[in-house]
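Values quoted throughout were computed directly from the atomic coordinates according to the rules given, and no laboratory measurement underlies them. Treat the numbers as computed from the prediction; the structure is a model and nothing was measured. Cβ atoms are built from the backbone, for glycine too; each structure is taken alone.
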Structure P
Amino acid sequence: MKLVLEFATEKNKIPIEYRVAFMHFLKSCINNANGGKYYDNYYEESKSKNFSFAIFFDNPKFREKEIELSSNRVKMLFTTSEELTGYIFYSSFLEKKHKRIILPDENSMVLRSIIKIKDPVVKNNKAIIKMNSPLVIRNHNKETNSDYYYSCSHRNFTEEALKVIINQLKREGFRGAYLDGVQILPIKCRKVVIKHYDCFIEASVGIFILEGNPAVLNYLIQAGIGSRKSEGFGMMELLTENV
């Protein structure tokens, strides 16, 4: 399920770490939905989440600590591979509609509209996709509790990306032939560095070829791909199957 949320901010600016603000918005929605009944289903520690989101601004100007906006309009694309999750979030978004949502730096926003749009269906084993939010590939070292991030500029990007994607698919129950032929190949991409939770993360934006079983491709397009996807990373859109 894919949803488009339109917000209006009080001021034409937003913190440089805006993803954190929208993560808090999502948590607040679920915490308030049905008396918090579903909160632990999504936000219990180390819980895997099959959703991602991307945020769009009008002609933003990026400063050191904030983003200046040419208008107060902000759009959020939210996508999930699970129909029940989609309806739970959709219902929780409706409860937030037209209510003031507090943002950092004495700012706020109001959710103006929520629109459900149709998910594309991939029928072939190759697709060209565009990242709507940066693709994060993280290698976590449990012994040192440290992270290393790979962008498309790294020589080992394809290898490390495949490891992350295969692990993601295995967690969701994909096995055997479904994992054969899975691949992601950069076409027209660039490295970006993003400040997130006071850390700088190396990630990738642009266009990729995604290969694999159609069921796998549809899952990845709907759930998001890569590391930290529920934090505003890894959301993509299908451009074409004519590869």
Structure Q
Amino acid sequence: MPTKKERRQQEIYQLLTEHDKMKTSELAKIMKVSTETLRTDLEELEKNKLIVREHGSARVFRGYVEPPVTLRNLENQEEKQKLAFNAFKLIKNGEVVFIDSASTLSPGLSILKKKEDLTIVTNSLLAANECVALNLNTLFVGGFINPNGISTYGLFATEMIDNIQIDIAFVGTDGFKDSNGFTTVNAHEMSLKRHILNKAKKIVLVCDHTKFEARAPYSWCRFHEIDVLVTSTLNRRQRKMVESIPTIIECELPI
């Protein structure tokens, strides 16, 4: 469960995302916290390169950066749970299933205990811990640890993936606006995703509505390379963006 501080920092980040720049006095009033508490929160958000503090104000960091997964897990929780539950319905008993560190996937892991004889492969420490708690057969992909994603990457990770027969893989994206495929802010993650793309028999990408308007610098696949897209209800423009994906599952909200 997220801590009170994590939830508060997520609210601050969302406010700055909506307004781009705000006075610290205004933030403290909205959040109903002391200036000391707000200063500590802003310092931590700035350390994670999510915001920039200026004299008497704060603004969103405009470069490409991967927010900590602990903050991403607090965003659009109901939507993400709905998407993950619908995506995991595609899993068949006895399959080898890869699950990456996308925050869109973790809310639905509990549904996996209804399946039989699964082997879960993941590079996410958080997902691995939850799958073990659910008494699922879990194979953790080792490697260097990305502190923001709390996930692994690198040569050890990709070599391990190359030696596993994966039936179905579930992955996320950091955005794809103005792109001809799915992207990530993390160059190391790009390499791992490419290996997953080449090894899994079926690739399912799960993303919430915000990814249609988000950009990231590193492209790891074209739209047509994905077998299934699971997302929220799309408008005409959004459907046009992803029309080359063979199967699109749209989930109505709320749950």
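Summary table
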| read-out | value |
| --- | --- |
| With mean count of other Cβ atoms within 10 Å over residues 143-150 derived as 12.6, matching label from P, Q | P |
| Structures P, Q, by distance in nm of label points 7 Å out along Cα→Cβ at positions 55 and 223: label with the highest value | Q |
| At a computed -10000 (helix-only ellipticity at 222 nm (-39500 (n - 2.57) for each DSSP H run of 4 or more, over all residues; to 500)), which of P, Q | Q |
| Origin of the value 7, 31, 36, 22, 4, 0, where P(r) over Cα pairs in 10 Å bins from 0, in percent was derived from one of P, Q | P |
| Structures P, Q, by relative contact order in percent (Cα under 8 Å, 6 or more apart): label with the highest value | P |
